[in-house]
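Participant: These notes open a run of structures that come right after.
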Structure I
């Protein structure tokens, strides 16, 4: 117990006993101890002077934190629809069989556990898994056999073949951002020379809109934060890229981190912020070390810290915070709660983050791609940036293309590109449907491929999943519904219950007990979720079901067993074991037979 006390005290000391760093403290303690035991949580609560319920609540909220031992090797297979299409379930079954364990359980010797996670952000090179947080892509049976042998022999992860952990960028088409050369500091020098007011004016002229999906005008957000009362303003980069099918931010943080950090500093110059925070999703934890190296390099070059580039009073620095597996933290207010060391529960708005954000301070929250794009505006001017794309959707957009295509990867196009053009470029010759914007996005059928990716037509946070004619639209929607039911934070009753009900109806249809009444009930749940949910997770959860019901209704109707009502549970079939145990199979041993016998007696 003394070792536990010493470990906890050491970690708390490194984080300055700051309660707002609770999540980071728990992540670090789990790295050292393997799991977060009740005594560990008690000592953390005492050390931070927090209620133990608060600490336990945070530990239980994030899927990558564990209160029970999970083995020396914790393996998560990606359960995203594109990974499933590439055979992830069969590969997971093979690994479990070779390791003699059941999915979701720890091996008897405590060595390993195997389970699933919603999406690893490796959809362009799946099937993929995480082992102790490190991604392994392009799985096949040969690689799974190798992994099983390495685990059985207890080979340390650092001694595994380096080729296992190679992650490709797969940049397929470059445009203004991905194709430009960039000198660190150049955009910042240009913006400083313009002055804060003129720099904000260039942002206004650019009409840059947020690339995380919501599409809010960036200049308006920055101006509101700048005008808000309070001097200690904050810039937050939202790198919690949890939407299934999206991986563009992973590539930007890998190859274009200078532009991302420079964009955060440009936001600080416009708003007067002194603190920057990058919230990095737990699945991208492997990027932490190289990203910190880039930050150190920028500090040495005078691009971060005090009096940046000799500008007196321009003080700004950036820290990295890790997430721990919670899709809802992609919502900006849930992300702020997580940054403050709390459960990632979305806040009630107003007030908005630009006035009351991180620790009550005025805060700008922008997506990774949004911030990187601001460097183009600083260097070329707002009008030049707005000349590309459409009037309502200026500039270019990065698309994460995956699924049934020859060339999955990152494609950059001017806004307004037709979906059929993207399909042609990525080698999707037999596309039946495209899911644009991830699970919460829009399902596009073949007759709509002329539509364009733009805020005024088909908006997208970046996901572009292709499905050919061999795919079942119902199964695709079923996977997305499972995802939302799993990822609901549980804060509001409409989402907590509604996503569970929606999953129940989809399960019932999948098991062959569907009735026409169920389709009407699904449409009712859709209205409930859209009108009563607390945040965007609940309001968008029905999207894939509603879209596929309209555009691919036969995929649902062929699963109907009755036009009226069909129970999801067959009680007579459930009694079969009892009948076999008693050796009875007469009419009286069956529900229908028993009812008929009573009717005859009358």
Structure II
């Protein structure tokens, strides 16, 4: 029943732990770490060279150096690039630059765009906000370029909470107008597809395919770090250093790659140390749509389902009784979940929640384990507190390892010792109360130390009487011999105490000791508020009766026949008589102990109470 209760408690704590972990995920507590896990997955997968026909014409430092042009470049220079690309047969051209102010050469550029008929311009949606209001507005190219009727697409690259770019906003509506990202428009143009219907938060329909989304965003399946796509400096295109036919049927993206124009963003590859130009982020989006290697993630319910599986595994591992095997199972489960997570990403392009799954697995295992350890340690402290009162400290730790349940109660073969002070009432009448208490405390402390030294357990003190036993809580085949050796040592210790006290009143201080061996009940007895570790039974009563006989026989140390049978090879004892004691129907053999076998005469037990 106890084991069933412990298992039920483990399951309950595991379930509560899982619910807390799941709630933490629902409120976004794992979001930051999950994003970093995605970055790890990308880097473990490594670079995957692009296969789509995408080329970047770079507004780079080399072009600035070769042309001696300053930013912003004159529009006629962009017109020259457009003309070269048209001549080469480029199928779609994106200018990832927002020409939102009039500038030299606007008309020339507008003419080139009209002649090319494959150019896509860029705009963005700017946000102005403060604590009292929020204003969104569209920043459009100058009128001269808008009038060319060239498609215009968003260039916004929203970042996650850590500042990294892992997705693009595929479309956005503002003032009842719909704006697609230029990567979506460029892909549709290249595929000769039409954006037929209004998109939904989960899909952009084309003529014969659809682009899957998550809340209007397109998760980016990056091919690799910056410059994974072919970059050609802009000046080389204008100068004709690149053969015109190189651009035939390609998607050409014109954009900044220099740090000085601040259009670079941290991505899973390289992070802040190797930022990726916004134009190349768009290149990754186009490549993903063309190859249909979409990166997807699980919705909230799907993630929770995986967490439930991990939580059940964690709880199940907790039910394994062998800790080493349970820990091995935990390590193996963590590894398996990690491999499934990585395989799903690399082979199926699916982002499984990594941190929340591992948290559910680990915490549903470790929290019940820690709770159980705390409970067990609390029980051990309780055992220590209880048994430190009765047995030697070195025995307490051995007992603690068995747990308090092992001490609830059992029948055991024991030797019980009763010791009582002779003439205590007379002594109490002669001494002042404080003197009497001082002597009694010293006596009890010294006798307790002797009992502990010989492996005994102090049952209780009843006034001036001491009750102790051997054979429990730790079983001991030599319990009778150890008990009798302790009794003889108590006699010697009393002699030393009397010399220390050096008082005429204390010289008459004597003790009678009786021992009996046999089966008795031993264990924790009492209520929740007060509990004792004690022995009860007929053999305990017999030890008390034998101690009483020390006055009748005027001998300080008597044992029963059952004790004599176990110690006769180590100690000298003489048979007195078979005595019918109170509570017995059959006479009991009584022996007086003379001492350890072979002991010198001055160490032998002498008669007292004369």
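Participant: When distance in nm of label points 7 Å out along Cα→Cβ at positions 35 and 75 is computed for each of I, II, which one produces 3.8?
Facilitator: II
Participant: From I, II, which structure was volume of the Cα convex hull per residue in Å³ = 271 calculated on?
Facilitator: II
Participant: When mean count of other Cβ atoms within 10 Å over residues 171-178 is calculated, the result is 17.9; to which of the structures I, II does this value belong?
Facilitator: Of the options listed, only I reproduces it.
Participant: May I pose another question? Matching task: 2.5 is the computed value of distance in nm of label points 7 Å out along Cα→Cβ at positions 67 and 83. Pick the structure from I, II.
Facilitator: This figure was derived from I.
Participant: One of I, II was used to compute FRET efficiency 1/(1 + (r/R0)^6) of positions 211 and 419 (r between Cβ atoms, R0 = 41 Å, to 0.05), and the answer was 0.00. Which one was it?
Facilitator: The correct label is II.
Participant: Which of the displayed structures (I, II) returns the greatest value of distance in nm of label points 7 Å out along Cα→Cβ at positions 43 and 467 on calculation?
Facilitator: Structure II gives the largest value of distance in nm of label points 7 Å out along Cα→Cβ at positions 43 and 467 among I, II.
Participant: For structures I, II, which has the highest computed value of distance in nm of label points 7 Å out along Cα→Cβ at positions 219 and 307?
Facilitator: Evaluating distance in nm of label points 7 Å out along Cα→Cβ at positions 219 and 307 on every structure, the highest lands on I.
Every number here is computed from the coordinates shown, using simple stated rules; none is lab data. The structure presented is a predicted model; accordingly, all values stated were derived computationally and were not measured. Cβ atoms are built from the backbone, for glycine too; each structure is taken alone.
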